[in-house]
1. Which one of I, II has helix-only ellipticity at 222 nm (-39500 (n - 2.57) for each DSSP H run of 4 or more, over all residues; to 500), as calculated from the coordinates, equal to -21500?
2. As an exercise: relative contact order in percent (Cα under 8 Å, 6 or more apart), calculated from one structure in I, II, equals 28. Which structure is it?
3. Taking FRET efficiency 1/(1 + (r/R0)^6) of positions 45 and 69 (r between Cβ atoms, R0 = 35 Å, to 0.05) from the coordinates of each of I, II, which one would give 0.35?
4. Out of I, II, which has the highest value for mean projected area of the Cα convex hull in nm²?
5. Among the shown structures I, II, from which was the value 20.9 of mean count of other Cβ atoms within 10 Å over residues 77-84 calculated?
Structure I
């Protein structure tokens, strides 16, 4: 099925409608998400792919930066699905067992190489931003997902990531690499 956009051009019915001239809902949250993501990304990009695989970011269970990227990416991808459901009016609630999902996501991504985890994180974020920006009305459910995966989630990991990146980069200096 085709529909006409505001300029009279045809578009597919499943395409996202363009936003109007006003700010989208959650504009401030989007800005905060962008700042948080870019900070995380700068830290990660200061590492080599091999360093991203070194366990020690978390202990028990051992996490590497790859595991963090996979963790962020899987949550971003999940949020994209849920925000799309909210936008479509098919969302059924957010009774979420965060610890169970964390364990499930970690198990699913555990054997993946660095590049797969990083692609998941960046593509999950892109898809989440696409669905998030298509929301036309703020809702409590959308706000819950935005807070779960956006700047607040990044902030939960930022301090430890800064420490771990410094330690990994410090190893380079001490080994002459």
Structure II
């Protein structure tokens, strides 16, 4: 076999190998693409899953409604809204540096459908001795100016009640 003939055979083999390897991904991609019936079945399955989730959310809303507060209680059905704008709590200098190193304040917050704080109620009574009234006023001022995420459940925005616990560093 001459050198020219050997090169021709080698070129033919190389071209055949390259053509086969290039055709395989195209054939494999064509084989993996779902058929119209498979796509329609997947759309029906997703629609049924959306309907089931909507029913679950509607049942959870019925259980979470608090008529005396006029809001839904956050918990297992949906989470508490997150604070979007975080204003630091301006602790007065008179409250700092004393024997207390930290303060734990517990409230129940009610956020309306627009994400604004509707009401803030203390869970435990605020002691009348210093620095508690100063801390309470600073917290109320800071939290009232904040903006909260809107909570959307079952396709509608809802008013949410949730516990709000703040731990203030007084050092």
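Any read-out appearing in this document is the output of simple, stated calculations on the displayed coordinates, not a laboratory observation. Bear in mind the structure is a predicted one, so any value in this text is a computation, not a measurement. Cβ atoms are built from the backbone, for glycine too; each structure is taken alone.
1. Working: I: -21500; II: -15000.
Of the options listed, only I reproduces it.
2. Working: I: 33; II: 28.
Here the read-out was taken from II.
3. Values: I: 1.00; II: 0.35.
Answer by label: II.
4. Values: I: 12.2; II: 21.6.
Looking at the calculated values, the largest one is II.
5. Details: I: 20.9; II: 15.2.
For mean count of other Cβ atoms within 10 Å over residues 77-84, the value 20.9 is produced by structure I.
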